[in-house]
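*Asks:* Heads up, there are several structures right after this.
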Structure 1
Amino acid sequence: MSSSDDESPPGECGWCHDDQDLCDRPHLDDDRRFSIKLEETFDVETLIPCHARRCVLERMDFEDHENFETKKIHLRTHHDVDFKVNLYNAESVTHFGRKNWEAFCKMYGFDEGMLVIMDLGDPEIEQGNMDIWVLVDRPSVLPLSYFDCSNNMRNMVDKTHYTDGSELTYQEKIHLVEFCTDIENYNIYNQTPQHYGQYVPLVHVLNYDNYHGDILRIPEDCVPHLMYQNGSLRVLNIYPGHPTNLNSSYRISQRSGDMLISKWKKCMDIRKEVLGSKRMRSARIEDMMISILHNGESGSILFYVILP
């Protein structure tokens with residue numbers, strides 16, 4: 001919990017660290033809005049500025065402004081996002097915190113130093129709820145489905161490696177989460193032997209070398225531990241229903257540590273369902289693909305899917 005600090009910079013509040021020199025004049029902008037500057041540890045604890053604190057506590061129906069109390073508050077955005085987070089009150093400070101606040105910050109990619117504007121609504125209208133609108137002008141960078149996953153699944157998505165020129169949109173990240181979930185379910189259903197290490201998804205734009213050079217390069221960061229320098233692996237597209245199961249040889253570059261999978265052209269030529277669509281077609285140059293490399297007791301498998 002933050003406390004008053006005699007060494008606070010000039011103009012900065014010793015309690016909430018707001019530097020707008022407003023804390024001795026309690027008020028809201030237009031009697032409804034206030035802004036918060038995100039500090040270094042904002043995802044763990046974000047303080048309500050002193051000048052807005054009393055208004056927030058009154059609107060959120062806190063009974064005693066000087067006692068410890070916690071309420072569940074709905075943070076809403078104009079992107080149809082509704083996150084229930086904890087709002088904590090103590091004798092001198094009020095703050096957001098804990099896992100759901102951290103998740104909300106992560107969902108929108110908040111950074112230290114950002115100014116976040118919050119809206120308590122029209123004071124002339126009876127609200128009857130615990131809503132605070134967060135006025136963000138950027139779309140969320142992670143889908144809601146990400147936060148419904150297990151910690152293991154979220155860690156997998158967080159580790160995703162992007163090759164040059166590859167970037168996923170919000171909708172495509174929904175597909176990424178779906179793909180990772182389907183791989184986990186496939187392994188459970190088929191009792192796939194345990195993987196050595198952790199999965200690192202790869203997002204890659206298929207290029208001329210992949211098709212005409214007949215090679216797919218898997219960056220070292222995505223190559224599991226204990227892989228043989230040379231060998232064969234199964235190339236598996238699990239969409240739809242009956243998987244497409246091909247075999248390819250590979251070698252690991254002693255110089256870069258990358259895996260080079262040969263005869264990749266035949267994998268691109270197979271007609272498969274594009275993820276997120278019921279259309280069946282073969283992969284094309286400039287298509288985006290997601291892959292996960294598995295290495296376990298039963299051998300190596302490259303799971304992959306093509307995005308629309």
Structure 2
Amino acid sequence: MTPALEPLRRIAAYAVATDDEGRVLLVRASAKSGTPGVWSLPGGAVDHGEDPNHTVVRETAAETGLSVAVTGLRDVLADMRSLPHRGVTIHTDRLIYSVSVRGGTLIDRVGHPTDLARWHTLEEAERLKLRPFAAAALGLSAASADLRPDVPPTFPSFYAYEGPDGLHRAQRFAAYAIATDPHDNLLLTKIAPGYPGGGRWHLPGGGTDYGEQPGPALLRELVEETGQRGRIVELLGVASHRDAASLGPEGYPIDWHGVRAFYRVVVDHPTEVTIHDVGGSTDDARWMPLKDVAALAADQLTEVTADALRAAGLI
């Protein structure tokens with residue numbers, strides 16, 4: 001049995017970089033970390049309000065001495081890890097990016113959570129002790145395992161804390177669906193009054209639960225919000241949005257930072273839309289022909305929905 005530990009959540013971004021010989025860049029955890037001697041992808045926590053694209057560039061430079069540029073999003077993963085020496089269990093939503101190296105020189109770091117940065121062939125990497133998420137991102141089997149709690153701890157779906165300026169802060173990871181049926185209809189939900197964006201059309205989805213993977217979380221949300229059962233076709237991208245004084249049902253301003261993963265979802269057998277989560281943030285939901293979606297005024301869609309639909313080429 002793992003001991004009772006304080007649950008924490010964070011969002012982090014990591015880089016998959018390869019050189020001209022096909023080797024992958026890895027960093028080694030030092031004695032100052034919870035997993036000394038274990039190798040991982042370079043990267044780290046997304047600061048409040050920070051775009052994950054910037055996080056992965058910043059963290060890679062700090063841990064390796066190399067300047068990189070993001071070339072694409074590879075995957076979004078989640079895991080739980082218990083750290084008894086710190087008295088915490090951490091759920092981390094991990095954004096995995098492909099990057100290209102622009103320049104710099106590999107550095108060793110003394111007195112930091114990572115101390116070495118090295119290029120390894122995949123064959124060499126598979127013989128190393130790798131963090132499970134890094135092995136999964138590289139398509140390798142993990143030679144080490146994180147200590148996990150026996151049962152996911154209880155953690156609120158909404159958690160705000162006081163920031164250094166005295167304003168409450170909240171950072172949340174969520175997954176949303178661009179869901180279509182065989183008849184070129186798009187599934188949209190309308191945000192209930194009293195919530196940020198109230199009265200506007202939004203994509204179905206929402207925040208993931210503690211210990212939950214983004215894909216299953218999205219399909220769960222799809223059923224709860226609309227009664228539809230879909231299948232995920234592909235990961236489309238990730239968006240970061242900050243509202244420094246968001247007003248919601250809490251009744252006070254919150255410095256809100258949302259990081260959202262967007263997926264293309266197909267509902268092969270659409271049914272009558274039913275909102276199961278009555279009294280929540282969803283006020284209405286319906287199938288809408290794509291031509292009608294394209295005709296909606298700009299103020300009828302949430303900003304993130306409009307951005308996602310444009311990126312998918314639907315408006």
Structure 3
Amino acid sequence: MTSMDPRALRDAFGSFMTGVTVVTARDEHGAPVGFTANSFSSVSLDPPLLLVCPGKFLSRHDIFANCTRFAVNVLADGQQEISNTFAGYKGDRFAKVAHSNGLFDLPLIDGALAQFCCKTHQVLPAGDHTLLIGEVAEFSHSTGQGLGYVGGSYFSLGLEREVDAMVPTICGAIIRSGDSVLLEQSNGAYRPIQIAGVERGGQRNRLTQGLSERGLKVQVEQVYSSFDDAETKQHYTYFLASCSRPTPLEGAEWIRTDDLPNLKYVSGGVRHMMTRYAMEAKEGDFSLYLGDASQGDIHSLR
């Protein structure tokens with residue numbers, strides 16, 4: 001047993017962006033079983049091997065640790081609900097998700113970006129998980145974007161590329177730590193921490209660099225809001241971001257999420273965004289907003 005903080009270590013592991021898969025098999029009675037996993041990796045082309053890591057805490061762990069056949073379904077952008085179903089739903093998961101049977105009668109998720117039907121090649125214990133290595137016997141693949149996951153949240157690579165193709169004048173981050181958000185003041189009004197003059201493309205990297213230059217070591221997560229503001233005649237793109245503990249910053253302060261709707265903000269667009277953030281933070285269910293300062297489209301990231 002080490003003295004490492006498990007929560008902090010998990011957060012550090014979670015900073016690695018991954019795709020999302022649903023791993024499926026059949027139990028000893030032939031019933032379909034499955035779980036959501038982002039611990040997936042290709043291993044070898046010759047022979048064709050892949051790896052998934054079911055946790056020993058899973059109720060169906062022993063089925064996968066002892067199976068001779070299993071399938072890996074790489075979820076497509078927009079299949080968040082399928083991921084959530086196989087991550088936590090306690091009822092008949094397959095009754096809620098469209099699927100078909102593939103090679104070895106393995107359940108395959110309809111609409112998945114890629115599907116791999118495997119023979120079990122090797123099973124190895126690894127701490128609180130099991131390494132399940134499969135030899136690919138058959139696979140299929142379609143064009144499109146995969147569903148992304150980082151920092152405990154989904155992100156849409158397709159939508160992020162759409163946002164990145166825009167030309168924002170202002171790029172910023174809603175930085176949260178616990179139940180507080182870091183805001184700075186400008187002319188007596190509040191706004192999230194931001195940097196100016198970001199050119200088309202590379203917004204995430206430029207924002208991370210700009211925040212670091214201001215002494216903020218944060219994990220930049222998914223795009224949260226991208227909008228034109230007629231009041232300021234500028235375009236804004238804001239990301240969600242997090243840090244393990246509140247970091248002091250000159251000219252800024254940490255404010256409780258519950259207090260956000262009551263503040264004076266630099267513009268109506270920022271006020272609208274921060275009010276929405278306060279509401280969504282209560283449920284831990286964040287979405288992406290695309291539009292102008294008063295109306296637009298909301299894309300669920302669940």
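*Asks:* Could you tell me which structure in 1, 2, 3 was used to calculate log10 I(q)/I(0) by the Debye sum over Cα atoms at q = 0.13, 0.14, 0.18 Å⁻¹, for residues 151-238 alone as -0.54, -0.61, -0.93?
*Replies:* 2
*Asks:* For the read-out P(r) over Cα pairs in 10 Å bins from 0, in percent, a value of 6, 25, 29, 20, 15, 5, 0 was computed from one structure; give its label from 1, 2, 3.
*Replies:* Going label by label, the one that fits is 3.
Values quoted throughout were computed directly from the atomic coordinates according to the rules given, and no laboratory measurement underlies them. Predicted, not measured: the structure shown is a model, and the values here were computed from it.
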